[in-house]
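Following this line, the structures themselves.
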Structure I
Amino acid sequence: MRFNQFTLAFCCALGSASFSVHALQTCPATQRAASSPVVAPDPAATIEVNQVARRLAGLAPPADLASPAIVPYLDAANAGWKAYARDYGTPLAAWAARQVRPGSAQTVFYPFSGPDLPSMLAVFPGSVHYVMVSDQYANGYFDPFALKDPQLTRVLEDLGKAWISFGERGFFVTTELNQRGGGERKLQLTPTMILMAYAARLGYEIRTIRPICLDADLTLRALEARSGARWDSVRLDLRKAERDIIIDYVKQDLSDRGLQKRADARAFIESVARGPVLLKAASHLPQMPAFSIIRDAILNGAPLVVQDETGLEYDTLAARFHVALHGEYVGAHRLFKEATNPSLIKAYAERAKEVRPLGFPLGYRKEAGAAIQVAVRK
């Protein structure tokens, strides 16, 4: 899912004039309020959205298994998740439990995230509010099992392939998903649907799911989910073992060009950057001149940063944080020849005796292995 951030934003960093700017939706004046009201879950809607989530996740097949595509889809979804949990999710969560100390349950900020809910919750399981920021529209959801053949078979075959790919890579590839759905955009797997499936797989009940906007007081406000309306950003209210958490998936261009156009969006990003930050598979964008605003927001505000080599430049980070090195790093993925984080290569070489072993892949898989840095403010 993550390569679309590189395709779009990296062009911007190199000076391309074709890069489009996407900003967080501002709440309509008629719906603004000092804070979002508490919305009680509608029982019927809760049942429906959780049914769709579990079906997307391969956990709840319909009673009617008439289509020959259903059982292979369930097998693919379960195999993909099992492979992900074995190779990525479980090792990451175990490592984070030993190496990451986030302190109080602050808002966790995950820029350049895509809908990568599992990684965020594995690294920071104890928070109650998570803000993910991506350049892709959240959009709504549909129940693929409500389709009729041949659409049902086409969509389930594509979704099954996506789950298998997810198990192998540790993320969904947006550019691949956008080519699927039997050639019909309305049948493509959206970030909202991926988040729903992840929530189901992680054992959460979805209490409400609604589009969100940015209110005048720089808080995110939930809107009424209107049929047919495009969802720029989305909120999932989740519950597990009587514990409630909020997932806010925000569509916002994080380049300087994008943040300079909206003072309120910039202020919002700077505010959420005061909590713990996760940077993973960020295409080395935070190291580039065209992303100085988001970089400075993290450097100035975050108490804790957990990142792979695509996050903040090592020298810049080490000036303000105590940085623990994990894994190995001798160079970037071949996609990023122009941005390799050279000071991090030097740090791993010079501090070799301090580097802690990792033992599992993270971010963009490469022959040189995976690297994670845990940075605690000085």
Structure II
Amino acid sequence: MSSIQKRPYQICTRCVMDTTDSKITFDENGVCDHCRNFDKKIKPYWHPNENRLEELEAMAAKIREAGKGRDYDCLLGLSGGADSSYMAYIAKEVMRLRPLAFVVDTGWNLNVAVENIEKIVKGLDLDMYTEVVNWKEMSDFQLAMFKSQISSQDAPQDHAIFAALYNYAAKHKIKYILTGSNNSTEFIRPPLEWIYMNDLTLYKDIHEKFGKRKLKTYPTCGILKYRILYKYVYGMQRFYPLDYVVYDKAKAEKFLHEKYGWTKYENKHYENVFTRFFEGYYLPAKFGFDTRKNVFSTQILAGTMTRDEALEKLKTNPYDRDQMEQDKEYIAKKLGITTKEFEEIIAGENKTPFDYKNSFWLIKLGLSVCKMLGIESRNMR
């Protein structure tokens, strides 16, 4: 899990994943292991042009039964993006569920995300709960993460959203959590060296070294609580509705716009100013990691983008440079430092999670078990 390894540069002849993924391998035809994994473990079971409505209804019936006598039969995480918004439509209008829309305010959402959430909630007549993360704690944790010099700067946000969702479900005894994650847009996940997530040991060590404020209310949920306590003791289950319907993202975005006035974002995850800066500038400029590569490669394998189209898009900057400079100044100010101080931190010596206390062995074990049980079919490293 180090930065780019010193090996000859090579890019897959089929998708656009390359040796910025230091563990990538290629066959004699130059096809990468992500593509080979797709052919062997995903494609045979992936039916993007088939609606599995009987299976969807069977699960809907189980969820409705589990929710009898309760205000809500499931919890759905809503970010305002296309995946979660279309998932909310499927949950309410197709599955006929009584979901509670769960939103986490980390302090970084753009107005377009807030407006999209409002449009979906109003259009589908959903109840919504918003958990606001304590800003002083969030900003202190995020600044500590920047000072750590590792790649995973979106971890404080991602973990807070994930933990808040699961902790709320456990507290209110909601058994089913619905997510917009889906095979059609996520065949290839970013390597862990690009974005390393959900390691409380790492987060605590970094915050102890660089943080200044105690994280008294910041939501946490470690892998043991999530994988064992919540799943096997509480019986909590996660369900992916978009894997059971024909999900053409472009058509879904058009549908959401026409029906609810939903607005499309520039890129995946760009509903959030911090994530836009993190994925659009910090990762590629500091580490050479461009998350568009795994997104575009997924689209290539799904047949919704050609490799030539992906290569042309990768020649362009992830987002407008003037916008990036504005975002940098905005983020620095919100974190309580000057733009110069922020730039000096970013220019520091790159580190990896192995430079700090971590639970990588436990995460790796969990990933291996998921692969063995068939819970996860993508490359995970």
Structure III
Amino acid sequence: MPIGLLALALGGFGIGLTEFGIVGLLPEVAEDLGVTEQVAGYLVSGYALSVAVGAIVLTAAIARFDRKKVLLSLMALFIVGNLLSAIAPNYEVLMAGRIVAALCHGAFFGVGAVVASDMVAENKKAGAISLMFAGLTAANVLGVPLGTLLGQQLGWRSTFWAITIIGVVALIGIQLLVPATAAPANTSLRSEFGAFRRPQVWVSLVISVLSFGGVIGGFTYIAFTLTEVSGFATTTVPWLLVLFGVGTFIGNYFGGKAADKALNTSLIVILALLTVVLGVFALTAENKAMTVISLLLMGTVGLATAPGLMVRIMRHAEDAPTMASGANIAAFNVGNALGAWLGGLALAAGYGYVSPLWVGAGVTVAGLVVVAAGSARPSRKVAEEVVPAPATAGVAG
């Protein structure tokens, strides 16, 4: 794999830390800035909403520009957002810093996915995208425990200072290691948004919403399942979540490999497996050993769809891959919000602490039906289905 993918992965790692690293520090932030823990929690939900907005709006605004320069600009914006968070004198400034950093999240992964896939041969595109996303999954593994540990020892601002430094290193890495690319020719907002006239693009977005909604529906309230049903001590929860993160790292890698071999088949198999894992988890949550196994498998299978879903939508929007991949990042985050909301409804209705797992399984089944139907739909070859992609300059060293 090209070494430039490592620079993209480092950028993804920093962005992942920004998203997840604050989760374990909300009590410290709330106390220091004089807000309730509920209000402090808006720093997480506000970030997610900004990701979805930025993934569409910012991606549309930058679609016509040189992709390497775009990545550098987005990483600079990311650095500014985290620097603002690190020096924030009050809650409002901290929220502003979170929003600024979040705006570049979707666009970075959207543009980065296109750049990563352009670096390699056709049969290695999903693997290249999975390597870029490996930074995000590594943040899943390390973000909460390391961000919490650093913030508890040196103050919550130290976590944002560390992320700012990571952003600077990633910026330098992208400048030195990512090949220069010419700006896409004849690109316009009309042509970019034209991709959304194709049914298979919408099918891909719906699959992404339901795929991520399924796993996040089960995962959002997993701490309650672990402590109230499985009987684990509260202090062990962060380290059990690391186990989930390790699973996402493994699943992301093998999911990319599987998607390169058989895209739609791999998505069907993965979603079917996720349905089974969530169901088994719900049925055996009172057993600690089975809970540990299920948590690892949930992470492994749950995020394994990400590389394939990115490739799928770009194949059906070859003339507008940047906008399509950005929209797919937005769909991931819409799925996150949907899954968390439905899981919360199940809890509020009194169905118990394993009910979000059943909700996740149900959402995943819906995703499985959509991907199966979309795959069975008579389709023409991509070259016939979309306007031919404009010629781009070859990758330069």
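Nothing in this text is a laboratory measurement; each read-out follows from the coordinates by a stated rule. Just so it is clear, the structure is predicted and the values come from calculations on it, not from any experiment. Cβ atoms are built from the backbone, for glycine too; each structure is taken alone.
Name the one structure among I, II, III that helix-only ellipticity at 222 nm (-39500 (n - 2.57) for each DSSP H run of 4 or more, over all residues; to 500) of -12500 was derived from. Can you show the working numbers first?
Details: I: -10000; II: -12500; III: -26000.
That value comes from structure II.
Please compute FRET efficiency 1/(1 + (r/R0)^6) of positions 46 and 310 (r between Cβ atoms, R0 = 30 Å, to 0.05) for structures I, II, III and give me the label with the greatest value.
The structure with the largest value is II.
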